[in-house]
Structure I
Amino acid sequence: MIKSILILTTLQTFLFCSEQILLVVAKDFNTSKASLECYEDGKRVFDTIEVNIGANGLGWGLGAIKLSQKESEPLKKEGDKKAPAGLFRLAEVFGYERANNGNMPYLYASKELICVDDVNSSLYNQIIHMPSEKPQSFELMRRDDNQYELGITVGHNSSGVRGSGSCIFMHISKSPDAPTLGCTSMRLDEIKKIASWLDKSKNPTLIQIPKSSSGEILRRYPELKNSELLR
């Protein structure tokens, strides 16, 4: 029994460990605006960034760790125009340039690169090159606008639970106050700064929550004690 407790404690410590944290806090589950702070080794880097989130606010997503949730609080679902709340690994950077000199894995957003949002597909919530048999529904990763000129893949619903939401990114805002369909957006210069800073070896993590979850985040991440967003 003691050994099991030690293993569980070690596992939790490992899961919570992150040298780079992106902290996004919204006023509640219904707002489409939020604020972003970035931390490395418990020290804040960059000024606070104002971001856009889902047009219908937040819904609890499927991330690396399940945070405390009330039955009355919404869950993230496919097509609900909610951004996922929770704790998520940041997997890679993607963009329109063929190569990137940063410290994250990089995906070139060619005309053939898609993200599958077809809930009936075995490829649901995967970024792939267009297969010979096209999914019924998918999102082009090279858009006609600049929103995906540079972006970061958010590890929401990584196991592909059908209907729980797909294709979640941090990307460029359509316009300063334009909400998203479920992603987190900001200006190009802001996402460039973040993408250049991110380092895969430092286990970059997105914590995206309503203000009501501040206490739990402070308990799990005491290094964020000086965050203005969690006060």
Structure II
Amino acid sequence: MNYIGSFIKNYRGDMSLREFADKCGISHTHLDSIEKGFDPRTGKPVRVTVDTLKKIASAMNMSVNDLLIQSGDVKLEELNFDNAELVSPIKESIKIPVLGKIPAGMPFEAIEDQYTIDFEEIPYSWLKGGNQFFALKLDGDSMEPEYHNNDIVIFKKTNTCKSGQDCCIKINGYDATFKRVKRQENGIMIIPLNENNSTGFTATFYTNEDIINKPIEIIGVVKQIRRNI
């Protein structure tokens, strides 16, 4: 059964074959062959390249992996790929939780369950080496002008950082805060970029003892900012 061809045909609905082919950036004759599952000129099974799958998936606003899955449990042996490197569905992106807040003292799994307000997609390649990510929707002006209220900031989960990095930090058992961290030999300075911020938070130094006893905990460093303009 030509799973992917039937899925594409159903997806485009009233859109003509030529219109959808133009949207994908492929020829309408090749798209017709993909939908039929064979080349009408030769009667042989159609050859679908990875690049073609990417173009079709992009036109549908989805990843190649989602295209293969949503088309109805596509079996790779039923498709003939010119690129022999493709041996399993490709994951191009993954969704991570956007959190409204991060209360202290809660396991991260529980925080994600209770405080997720949305999801953002990140490249699947970011997960290499076991890296994990989360996102925060900023509320406030303490990190202006580099970061704005309602920005979505994506963090790499980590319990350490380099001096000068912008971090999500748990301080003294309160909700997490987002500030710049400057490391010193005997402690760290946590700094708002906007000294006139509405919360009144000022640059604060914590000794190495404070870090242990209060405690002060790094939980993520900035990877990317996403902003609606």
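We did not get these values from a lab; they are worked out from the coordinates using the rules stated. These numbers were taken from a predicted model, which means no experiment stands behind them. Cβ atoms are built from the backbone, for glycine too; each structure is taken alone.
Using the calculated result 8, 33, 38, 17, 4, 0 for P(r) over Cα pairs in 10 Å bins from 0, in percent, pick out the matching structure from I, II. Each step should come with its number before you reach the end.
Values: I: 8, 33, 38, 17, 4, 0; II: 7, 26, 23, 15, 14, 11, 4, 0.
Source structure for this number: I.
Ranked by distance in nm of label points 7 Å out along Cα→Cβ at positions 42 and 202, which of I, II sits at the highest value? Mind showing how you got there, number by number?
Values: I: 1.6; II: 7.7.
Once distance in nm of label points 7 Å out along Cα→Cβ at positions 42 and 202 is tallied for I, II, the winner is II.
Where is relative contact order in percent (Cα under 8 Å, 6 or more apart) largest, in which of I, II? Mind dumping the intermediate values first?
Values: I: 26; II: 14.
Structure I comes out on top.
By the measure mean count of other Cβ atoms within 10 Å over residues 18-25, tell me the structure among I, II with the highest figure. Show your work: numbers first, answer last.
Details: I: 22.0; II: 16.8.
Across I, II, mean count of other Cβ atoms within 10 Å over residues 18-25 peaks for I.
When helix-only ellipticity at 222 nm (-39500 (n - 2.57) for each DSSP H run of 4 or more, over all residues; to 500) is computed for each of I, II, which one produces -4000?
Details: I: -4000; II: -7000.
Of the structures listed, the value fits I.
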